[in-house]
1. Using helix-only ellipticity at 222 nm (-39500 (n - 2.57) for each DSSP H run of 4 or more, over all residues; to 500) as the calculated read-out, with -23500 as its value, let me know the right label among P, Q.
2. Thinking of P, Q, which structure, once volume of the Cα convex hull per residue in Å³ is computed, gives back 157?
3. Which of P, Q yields 4.0 for distance in nm of label points 7 Å out along Cα→Cβ at positions 109 and 141, as computed?
Structure P
Amino acid sequence: MVIRIKPIKIVFLIYIMGVLTLTFIIRETMIFRLPDNRGLILEPFREVEAFIHQPNHLFWFMQIFLNILLFVPLGFMLPLLSNRFRNPKVIVLTGFMFSGAIEAMQYITGRGLTEIDDVINNTAGALVGFILYQVFMHIYRKYIEYSYY
C-alpha cells in the first residue's frame, strides 16, 4: 500500500510547525512569567493606538504587520487543502480559534505576552490570505480557460 501525500499538506505542516516554533520556542524574551506576573493585555487596538500616537512608529507597525503576515498562509492554504475552508466565515473563525488557542497556551505556559491585538491581527491575516487565495484562483481559472483555445 502506497500512501500519497500532496505537497501542499507537507508545506502546511511545515507552516504550522513554524508558527508554533515562533510563538512558543523563539521569543523576544525567553523569560517565563510567574502566575502572579503573566503578561495579559485585553485592550483591543492598543497597538494601532500606539502606532498612531507614540514616536516609535516602525516598532508598532512591525508588531501589527508581522502578526497579520503570520496568518496569511493559513488563509491561503486551508482552501487548497479542503473545500470546507472555501468560505470566508470559516476561515475567519478558524484563524480566530487558532490564534486564540496560541494566546491561551502562551498565557498558560507563561511564554510570551498574551494580547487581544494578536488575535485580531492574526484573524485579519487569515482573511487576507483567503482573499489572496480567491484572487489566485480567479487568475488561475482564467489562465486554464484560455489555455484550451
Structure Q
Amino acid sequence: MTEKLHVKHRETARVLLYSPKRTFLLLKTHFDPEVGLPPRWLTPGGGIDKGETVKIAAVRELAEETGLLLRETDLELPVLVTSGRWDWADGKSFHTYTDTIFELQVEEFEPNTSGFTQDEYRDVLEYRWWALEDLLASNEPLGPHQLRKYIQERFQ
C-alpha cells in the first residue's frame, strides 16, 4: 500500500452564527479545486493570515463572507477547537486542518457577499439559515467533521 502525501495543513478561524430561533447560518462551499471532493456546509470563516490572531481572523472572515461587522471583543473564548483530515479524491493526497470556532447569537439576516474574495466567489455555492432539526436530520456533509455533534450536544 502506498503512503498518502500530506499536502498541507490549514488553520482556520470560524464563527458559528445562531439565532434565538435556533437556526444556524452555514455556507455550502467547494473544496479547493485540486482536492476534488464534493461540497460541504461550513460556518463562516477561513484561513488565518500571517500576523493575525485567531479572533482577528474570525472577525475579518465574518465581514468578508456575511457583511457582519464585529470587534474582537464581541467574540468570547472559542467553543470548539478541532483538528482533522480530508483525504482527497485522487486517493493519493490529504490535508489536515485545525478549526477554531467561536459562537455568536444574532438575529437572522440576509448575508452581504460583496466582501467575498475571488476564491469565495468561486467556492461558495449558497448560504442558508438551517433550522436545528433540519440540520441534524440532514445527511448533508458538514465541516469540520465534529460540527454536527457539537451542535447537537450544545443546542438540542
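1. P
2. P
3. P
Only the coordinates and a few stated rules stand behind these numbers; no lab work does. From a predicted model like this one, the values you see are computed outputs, not experimental measurements. Cβ atoms are built from the backbone, for glycine too; each structure is taken alone.
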